[in-house]
Structure 1
Amino acid sequence: MIDAFYHFLEKLGYAHAIHPPLTHMPIGLVVAALAFTGMAWLFRQPRLAVTARHCLILALIFLFPTALAGYMDWQYFYAGAWLTIFKIKLALSGTLLVLLVLSLILSRKEAARYGVLLPLYILCFLTVVVLGYLGGQLALGERCPEVLSTEHSVGAEIFRVNCSGCHPHGGNIFDPKLPLSGGPQLADPDTFLAFVRKPLRPDGSRGQMPAFAPDKISDAQMRDLYEYIVTVFKTPKRSPQ
């Protein structure tokens, strides 16, 4: 179902992740809540604190579709791979949820309006700042070399969408000692295709890399991907481990 949704968006001309645009809502509303609370405390205007609370209510509402979109992007573009950056984002999202709920509960009490709420709002702000930074690293970080010719442009796009998250610049986030570059799985196109369809360790056990079925990357696209990798990531062969 997730793949069908993204394929539908691609037919409409949108081939990007859906999570980043939605993050502007909870992040912007948390920033606004902190700003209104600061002004309420500075100018002694309780009505601004009420506005801040309304911003947090909206931030809490938008947090759920934003998190859902993040999950869908993770499944589609990263095949559900448990990268460290996703673990951190998941933990921070849970932290933000707790902070928002706690802030909304305490904001109903007059005595806690400034002394407790302002630090809580600051914690919410710091949380969304880190979440935004990590999201920027995923969305904007350079993870594959620029292709100067059109010969390998198809393979480059396939690598960017499906592989660059775990193998930035031919590396390996899970195990830096075993980079993609120069790996025995790149001995020839057939070996590469067999490995990507069923990625196993040298001892026959399943590794952390997810399998890519033909409906995700076709055989023809696999050959474009292979040609791009062996052409762009030219490194000495490494021994299997």
Structure 2
Amino acid sequence: MTESGDNIIIELKEIVRHFRVGSEVVKALRSVSLSIRKNEFVALMGPSGSGKSTLMNLVGCLDTPTSGHYVLNGNDVSRLSDDELAEIRNKEIGFVFQTFNLLPRATALDNVILPLIYAGFNKSEREERAMKVLDQVELSDRVKHKPNELSGGQKQRVAIARAMVNHPSIILADEPTGNLDSKTSAEIMGLLEDVHQKGNTIIIVTHEEDIAKHAHRIVRLIDGQIASDEPNNNIVHKKPAIA
């Protein structure tokens, strides 16, 4: 399902990623080619060892390929330095993790503000933008709460607000419901659907079929290769609990 066109935001061309573990070479990705268009909602699936986490790290500019090219928004990021990759991550990609990755001693507001500090916004701009996205995820009454004062679902909403605050073109969610119960998982997926409808490209890494069915396209990996790449004709639409 690799395509070309002006609205391609992610293009992976024959990506190979090998890791050396002692004297052994682990072939995590084997010539993976994949294109994702702007405003797509894609699920990356696969069993443990399939390469989906390695692929996520490459798409998120957390790693670079052994060979092949990764073009993000028209820029080949395959061979960028660590500093250049960090700048791309901060501007282009919002991350949502299974374990939330919130600073435990910081308030919800300060957690959301953090990417804006790295981006160079002044104090008033940072607070204004952070408050706006916290309001969008219906946490404006929890801005002064620290993570240990929030439920799992509220923590993930803070993480999503933090991912959105820099207005990135891509939201990359790694097992975003992995630590949540089924009801809260449905609420978080409803929120991600809402974010998608506002124009973001959403990529979810998951091993859960029920979560993947919210995506419009499902890419399955096995043994470091794409086994299937198909549109989801049975999309699960849940009314977002967060308007």
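Given that Rg and Dmax of the Cα atoms in Å, for residues 65-160 alone, derived from a single structure, equals 15.6, 48, which label among 1, 2 identifies that structure?
This figure was derived from 2.
One of 1, 2 was used to compute Cα Rg over 2.2 N^0.38 Å, and the result was 1.00. Which label is that?
The read-out comes from structure 2.
Consider the structures 1, 2: one of them gives 0.10 for FRET efficiency 1/(1 + (r/R0)^6) of positions 9 and 177 (r between Cβ atoms, R0 = 25 Å, to 0.05) as calculated from the coordinates. Say which.
Among 1, 2, the structure yielding 0.10 for FRET efficiency 1/(1 + (r/R0)^6) of positions 9 and 177 (r between Cβ atoms, R0 = 25 Å, to 0.05) is 1.
For helix-only ellipticity at 222 nm (-39500 (n - 2.57) for each DSSP H run of 4 or more, over all residues; to 500), the calculated result is -21000, so let me know which of 1, 2 that is. If you can, show how the numbers build up before the last one.
Numbers: 1: -21000; 2: -10000.
The read-out was computed on structure 1.
Give the label, chosen from 1, 2, of the structure having the highest value of relative contact order in percent (Cα under 8 Å, 6 or more apart).
Numbers: 1: 18; 2: 26.
Answer by largest value of relative contact order in percent (Cα under 8 Å, 6 or more apart): 2.
None of the figures in this text is laboratory data; all of them are computed from the coordinates on show. These numbers come from a predicted model, not from an experiment. Cβ atoms are built from the backbone, for glycine too; each structure is taken alone.
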